[in-house]
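These are the structures in question, set out in turn.
Readers should treat all values here as calculations from the given coordinates under stated rules, not as data from a laboratory. The shown structure was predicted, so the numbers you read here are calculated from the model rather than taken from an experiment. Cβ atoms are built from the backbone, for glycine too; each structure is taken alone.
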Structure I
Amino acid sequence: MAILRLGVIGCGGMANVHSRGKDSEDIKDIIKVTAVCDIVEERAKNAAISWGAEHVFTNYKDMVDYVDAVLVVLPHDLHYECGMFFINNKKHVLMEKPMCNSESECLSLMAAAEREGVVLMTAYPVRYYPELIKMKEIADSGIYGKIMQMSIWTEQYTDPMQKYGEMTWGNTARLGGGQLFSHGCHYIDVLLWFLGKPIRGVHVGTKVGTPWLLEEGTSNVTIEFEGGALGYHFGTWGARGTKMGYDFQIHFEKALVSYNKHSGAFEVRQGMEKLITLDHGRQTREQTVTPIEIDADAADKRTHLEIRHFADCVLNNTKPITNAYDSLQGLRVIWKLYEAEKRNEIADLRGLGLGEKAE
């Protein structure tokens, strides 16, 4: 089997997350990290040890002859320049989300990838979770009828002063937006995947609890889709406690299907609740709950699954599931939601996919 020589650019926290899956059976037979790069040499050297990489660089341009593809894990405002360099050198690119900070940069990067015949994929790991794939299979089967509502909660606490001991680029304009753009883009992508074409939506965000950010640290998004389904996402970087954690719920016409990433619980709840009177006079509720076993480690981001898919696409010349075109549609939705929020309006989300005509 062919081995893809992969370079990792940016050796901070997220690169460390990626490295956790380096010994997974899913990738060790198809990927070899041959080079790593970071402007802090010590950090790059530590990453080389973690990945088992032979070559260490502080300038990514020096690694081009040692790789077939790169995983770009840089601050958002550096995605375009770095991605364009490697695409122009006919290297495949797995770009950490979001793809770029502007539509013009995304379109330019996509055009270059088409011209050079290389794979450009956005790193959205959630679509590769076995649990989400199972939920999508259930949705597509129609066994429980149509989707009425899909809701996604993500609760995090990300104070950079506590996490890193210093203020980081996360509090600057380098993010390209707030919590919704930087983190919520994962879940806008998931909502589009499950529910199809969006029609209209609203976003309301706040900086309360996250004063280190220039934009919102807590987001609420509601979107109406063709066919009448509703999508909802609540995300926060300011949670001082959590109950939902990372939680996905789909209300179908005939059942509720849910998955909680923190607990690993995957359930189908069917039938209306009924009141049961206990001997001491109190009433409680019960309903039919069917747990579904998923053989997966839900404790981590499991980014090795998306890396495996990226390698398969490169070696087999196929289109990624989280491709650049779909990724741009998700970002267009977010930008439209931001614009409408400033005007205190409902966002018109029709015609944002490539090849679609805005109404």
Structure II
Amino acid sequence: MKAVKYLLMAVLILAVCTAAFAGGGQAGQSKATAKTGGFKVASHNAVIEGNAYRAVYEDQMTEAVRKLQADGIIGTYATFTSNNDPAVESQQVEQTVNEGYDIIIVNPIAANGLDPIIAKALAAGITYVNADCEYESGRILNVVVDQKEWARIQAEFVIKTLGRGKRVIQFNGIDGNSASEMRNEVWQRELRGAGLEIVRTVAHNWNDTDSKRIMSEIIASGLQYDGIINQEAATGILGAIEEAKVPYPGCITSSEEIAWIRRISNLNKDRLVLPFIVVENPPGIGATSLAIAVNLRQGGQLKDGIASAGLKGNSIYYAPQWIMTYDNMAQRLDSVKSLPDSTSVSSYMTLEQAKAAYFK
């Protein structure tokens, strides 16, 4: 996809605080030697098929790579997908280590399990950067969306919309995935702390087919609920509700898929029928990770205090900026009018923007 298809920002606004990298030096670049270009780059994605978010992640990564290839900065590029199989993921990452890639970007299935391969990569002088889903390691750099803030914004909306004593169904993403688990932790704490009851917690694997099936089963069970807090795949949930011809819930939350933005806006076009909030979780975080990794590989040094001590590691966090509710629906809908249904609200940093923002 071309860049004009996406909602690009000049510079991402990231929330950062101070922490030192473990072991001295820059995480993910223990023995890397600086050069200007011709890098051999590998990208590892957990899943693409059936996941609109990861499909855009892949498209924008490829788009960024092509620009860097045209400039001679990247020579060889390969992309790998493990289909959420940890064993396959490990084999694929190790394969790229053995084949001598200069830069490896990994969007992991889980927050652990790759430590021996990471150690091998760093010992070989490979620049290893973890993207999107945070990984538990003090040896590598994570470039991720602030999932706790993403979840907090949604929880606050549900609490204010429903009120104390109401019943909520919680749709997580993938059990064990760091982003999904962090969102789950925030939702459990915030909703229960505000006096709401979570009557069912399920995982739909960020997939509309799964979310529709699970929601249909919940409806058939007769479970009583007042609202839904959800990670992506809201189209499947709403489809099950409408096919069953049951009342709409008191609220629903979601991520930033364009098809969903248009569907929920159309449902509420004449009046507020289903209260909702859309909070961005931009797939372009992968391409931003690539820009940071290339700067590291070229010998760049991160500014002091640019990475915070995140999930037992070193992380650069992107705080969600694009948020849509009924109150700003018309303006937000207009802002994405040129985007196809198949994509998501997303943005990423160029090599130059990343250098200016994070490097000395």
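In this comparison of I, II, the computed figure 1.2 for distance in nm of label points 7 Å out along Cα→Cβ at positions 134 and 150 is attributed to II.
Given a computed value of -12000 for helix-only ellipticity at 222 nm (-39500 (n - 2.57) for each DSSP H run of 4 or more, over all residues; to 500), which structure among I, II does it belong to? Don't skip to the answer; put the middle values down first.
Working: I: -9000; II: -12000.
The read-out comes from structure II.
For which of the structures I, II does the calculation of Cα Rg over 2.2 N^0.38 Å return 1.04? It was calculated from structure I.
One of I, II was used to compute relative contact order in percent (Cα under 8 Å, 6 or more apart), and the answer was 25. Which one was it? Intermediate results must be reported in sequence, preceding the final value.
Details: I: 17; II: 25.
Computing relative contact order in percent (Cα under 8 Å, 6 or more apart) on every structure in I, II gives 25 only for II.
Which structure, out of I, II, was FRET efficiency 1/(1 + (r/R0)^6) of positions 270 and 342 (r between Cβ atoms, R0 = 25 Å, to 0.05) calculated from, if the result is 0.40? Derived from II, not from the others.
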